[in-house]
1. The value -8500 for helix-only ellipticity at 222 nm (-39500 (n - 2.57) for each DSSP H run of 4 or more, over all residues; to 500) was derived from one model only; which of 1, 2 is it?
2. Tell me which structure, out of 1, 2, gives 21.6, 74 once Rg and Dmax of the Cα atoms in Å is calculated.
3. 1, 2: which one has relative contact order in percent (Cα under 8 Å, 6 or more apart), as calculated, at 32?
4. Tell me which structure, out of 1, 2, gives 16.9 once mean count of other Cβ atoms within 10 Å over residues 268-275 is calculated.
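Rule-based calculations on the coordinates, nothing more; no lab input. Everything quoted here is computed from the prediction, not taken from an experiment. Cβ atoms are built from the backbone, for glycine too; each structure is taken alone.
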Structure 1
Amino acid sequence: MRSKFTKLLIGVCASFALGAAASAQKFEGLAETPPMGWNSWNTFATNINEELIIGVADSMVENGMRDAGYIYINLDDGWMMRERDENGDLVPDPEKFPNGLKHLADYLHERGFKFGIYGDAGRKTCAGYPGNQGHEYQDARKYAEWGVDYLKYDWCSTESRDAVEAYTTMRDALYAAGRPVVFSMCEWGTAEPWLWAEDIGHLWRTTGDIISCYDCVQEWSMGWKKILDLQMSLNPGINGLEGYAGPGHWNDPDMMEVGNHGISDVESKSHFSLWAILAAPLIAGNDVREMTPQIVDILTNEEAIAMNQDALGKQGTRIYQDDEKEIWLKYLEGGDFGVCVLNASEEKRETTMEWAQFQNHFATWNTSYEIRDVWAGANLGTTDEHPEVTQLLEPHEVMLFRLNFIESTK
């Protein structure tokens, strides 16, 4: 049995820990708009190295992605050795990263990027490398030493660990290390993080992993349309998850598969459009060193990105759905709206957007809006002049509009 002294000591330590935790917080002022960048996992899995990351960074400068806002370059699982060193520190794999991660971070910082890294709340990462459990403060100090700006924190090998405790512990460790870090919580939505994570992380995964397809399902991974639908059904009794997102705290439907094998250019454009409407983090997952001009144009479309990065920070929501068509609406600054219309059928068909369908969503229907077709880069007139817009859409294709407020017509 424990002695009275031991019990007293435990109580003192617990009180101290609670006091320290109370003074810790996530770093404020980060991710005021959804983070934009690139992650290695979707295309390369654990096959990553310094040469690849430098090539990615150089390509993102050349193809305009950096200047379009993609500033985070994030290593995913597999960057470290299989065991910690004699001091218990994580060690970058010297064959993959011969100059170390500080050298790589410096290279990225010098070119206007921020450096992201991967960790896990369990004893092992999803690929079997050392996790952070029991080493959170030690590892956070190492991340700060290396110049890390973004941490994706996974949920493998956690067994019965409590998610709130696990993510709060790493949040506090990052704060104690003193270097501002965007904290990306990859808990897969199993503990409904949208209900409790706003004060812990800057973004949190809402589902299992995305894979490169429209609506396929493989075990717990799924295509982007399946994940899109879950954003509306994960919160029973309420429209969807849109009420939990905002500046500094975002629902994360996972990285994008835009430009990857298994998704057509049409589906890539639709995928990107709907992630923009969702105010989702725009983290590319393709090989940006080898992209067609069409994929570059999709990923760097200024108007779609502006909708995603709108300072109001409102996540879009689905306001209409049938077997053929879905309509998604996003509130924007200045009384503007983003509107995405998806041909959800498997057939090419004429699809119509009637602005009168918005009567329950506009502040007042007696208002005129300029209709901007984002993908055509064209103004189509006003909602008064054109009460509906019809386009011939391929299966899974979208129309993406920005409705710019003009004036009241009362």
Structure 2
Amino acid sequence: MSPTLRLLIGLVLGFALGLAASASGVPMLRDATRWIEPAGTLFIAAIRMTVIPLVVSSLLVGVASRSSGAAVGRLGARAVMIFVVGVAITSAMGLLVGVPLLARLPLDAEASAALRATAGAASALAAPVGLRAWLIDLVPVNPVKAAAEGQMLPLIVFSLAFGAAARHASDPARDTIVRGAEAVQDVTLVLVRAILAWAPIGVFALAVPLAGKLGIAALGAVASYIAITCAVCVLSWVLVFYPAAHFFGRRSWRSFLRGALPAQAVAFSSRSSMAALPAMMEAVRGPLALSEGVRSFVIPFAATIFRAGGGVAMTVGAVFLAKLYGVPLDLAALVTIGATTVIATFAVPGIPGGAIIALVPVLLAARIPVEGIGILLAVDTIPDMFRTTTNVTADLAVATFIDPPAAESA
């Protein structure tokens, strides 16, 4: 049985039990839900346990390693800048579309408050933070304290600064830091995979109280999240990446669509950017007619670290969970979600559901309960198809305007 099917079974059974307990009022079922709920809390705690070492080690390896230093030059420096802009655009689209649409979800405020009450202490509602205070707090006075308190955005800022400083240290010092960070990253990924092996049980235990407190509205809310995520991904193709390839990459609509379609088909069916890499390389050689440098460096580089679809999934997912738990989002919270998402997409682990795992620091930074990620993991199959297709489309679009033709008729 596939992991996806096991997750869906856990979700369906959890919703069924939660809805039955809510509708019937049978004491035995209500007692069962109370005993099951701690298993979901333990599953989320286990995931949160891995987030800080995984994010910090991934950022250190990405910024400080010798290979990244070699890559970020000429084509690489331009590519990285475009990657950041691309993720920022898709993140902004996720917020601009997701916030007003998800605000219309018909969820009972008292039910959301009851659901929020079961979340961990770290997810408690925080007092509104002004933009000035938010900017000041970006630089942590004590990085260890920031890590202990789950202040993810200041910790990310410190990790980026520390990694950048390590690149200018002596070779032995830099190599020691990178090797240590790589070891932490590898071991943490082993731990994450072990935790995700228990995900069907965790999803079941999380779905029970969700359905029990929100009732049938929980099903509609999850369906809305899936629909909005997929719709924003498609909008990013039509409004951002296709026009970018045409106007900035100076490729005709026909040639870009013909070149991108095989890679998109592989990405959609396999849910893997790396599986689509051969098809992207063929598109570069054939219809898109890009240079050897772009084919041999930019395309593999983009497939490895550029996840434009993650910008959509993380922002929509964060706004959805905020709505689910009744967490108000002011301007500072939305900026936090957007800024943390841009950085977190570059630290997505290469495992199934990696983008959902990488959503945890975004939720922590915005003070949104992380307990809901179990539900997102369970229904991630369809959003992941559209998210991966967005990644591949963005990779090819970026490649075209890093290496535009001398002249081509549109």
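1. Numbers: 1: -8500; 2: -24000.
Computing helix-only ellipticity at 222 nm (-39500 (n - 2.57) for each DSSP H run of 4 or more, over all residues; to 500) on every structure in 1, 2 gives -8500 only for 1.
2. Numbers: 1: 22.7, 83; 2: 21.6, 74.
Matching structure: 2.
3. Working: 1: 13; 2: 32.
Computed on structure 2.
4. Details: 1: 25.9; 2: 16.9.
Derived from 2, not from the others.
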